[in-house]
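Following this line, the structures themselves.
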Structure 1
Amino acid sequence: MKVHIIAAGFLKSGPEKDLFDQYAKRLSCSLKITEINSKLSKKAVVDAYQKALSEKDIVVLMDEGGENISSRSFAQKIKMMTETGKSISFIIGCADGIPEEIKQLSYSSISFGKVTWPHLLARVLLVEQLYRVQQILSNHPYHRD
């Protein structure tokens, strides 16, 4: 499985980066990170997202308005996407959300609940859930229902 996280903002040294790195190291899949400067013009932000994506990617939005699913359901979605042989690109937007031009490219939209998460914490939550998916799919007891 190849995973690409395309996220607004820059994860600098600190507790969020430490936690992100801790989970990222546990992943057995290929993980690529692209950070988008959200302080650019709207057009430049859209261009940066589009440049980071490949036509072969399955695009998944991480959006508070997305589908609110369990970790097991998330694991099944990831498994189905992985079986296509395509890379999965997760998009995390900035405070202004994900540009409409990028939303139109998405296969799916997932939510971590109805609360709003800072984009740096959303990145940590996503990498932890990817690790959890890995453990669920390998029947490891990390995840408990």
Structure 2
Amino acid sequence: MAVTRNKEDQPWWADGLPFSCQQSGRCCHRRGDIGYVYVNYRERKALAEQLSLSVADFTKRFTVAEDNGARVLRFEEGRCVFLDGVSCQVHSSKPVQCRTWPFWQEVLACEETYEKEVRSMCPGSRHGPLVPAAEISRQLEETEQALWDV
């Protein structure tokens, strides 16, 4: 038997959201409390390989430890250290958190937050194809999984 869900059980973005990256680089800048890109070991390893560094050297040069032991990419002058103009210098190895922008749990919490944190600054959040709710959910899960990977 199929389960019928009430509209109240659905997220506000259940009909999907338009998004197409415009490569503005705006998501790579610190905005209030948003300005952290968590990088697990697997992501640090891929980035280190791209830059021909050891994981230890990459970690020392390009990350900062959080109080809980998690590693985040360095931000300098309010932007990710790998942002050059509007171009990501590590695009082919960029972390999951970067690839799944703007479909993060904290900015999808409610439409008002999404408006403030995404639509107000990201030109791609009002353009492009409609990203279906199933794909948004998949990206949310991918991001959460990456955050918990050691």
Structure 3
Amino acid sequence: MQLPRLVTLFGYAGLIPFFVGPAWLNFSPASIPDWMDAVWLSYCALIAAFMAGSLWGFALPACEGAAGRAGLLIAIALMPLAWISTALPLTPALSVLALCFVLLLAADFWREQTLGTVGGYFALRLTLTLGVLVAMGWRYAISAGA
């Protein structure tokens, strides 16, 4: 199976909110609403949990085997990691979420090798994860410079 073009389009569209917060803070800091960081971090955590759920979905058909159960356990571990980040202040939350996205990418690499693949999926995940980490690094750099 090849990755549908619509999945790629939606994946890249999902990066837009990751860059909105840092861009707004960078280019118009005086107009940023008080709630922006909370909403932005919630979006980051939501996407991390969603990606853990997609790992769950890939592992579910193989859950009778050891690799499938391992995939389910990995997903179960990463979902609460994303959720816990929502209770943390900005800098620790960014660190936890960055770790979560890196672990999600590593889990997807493992899944590609163990549970099978969809053509183009891992390349998309790698590109999107790099985009997410750049946006989060940009947000961190803004807070470090403040």
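Results, tabulated for the structure shown:
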read-out	value
Among 1, 2, 3, which structure scores highest (criterion: distance in nm of label points 7 Å out along Cα→Cβ at positions 28 and 68)	3
Origin of the value 32, where relative contact order in percent (Cα under 8 Å, 6 or more apart) was derived from one of 1, 2, 3	3
helix-only ellipticity at 222 nm (-39500 (n - 2.57) for each DSSP H run of 4 or more, over all residues; to 500) derived as -12500 - corresponding label from 1, 2, 3	1
Volume of the Cα convex hull per residue in Å³ from the coordinates reads 98; which among 1, 2, 3	3
Rg/Rh (Cα atoms, Kirkwood Rh), for residues 36-83 alone - highest-scoring structure of 1, 2, 3	3
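Values quoted throughout were computed directly from the atomic coordinates according to the rules given, and no laboratory measurement underlies them. It should be emphasised that the depicted structure is a prediction, and the values quoted were computed from it without experimental measurement. Cβ atoms are built from the backbone, for glycine too; each structure is taken alone.
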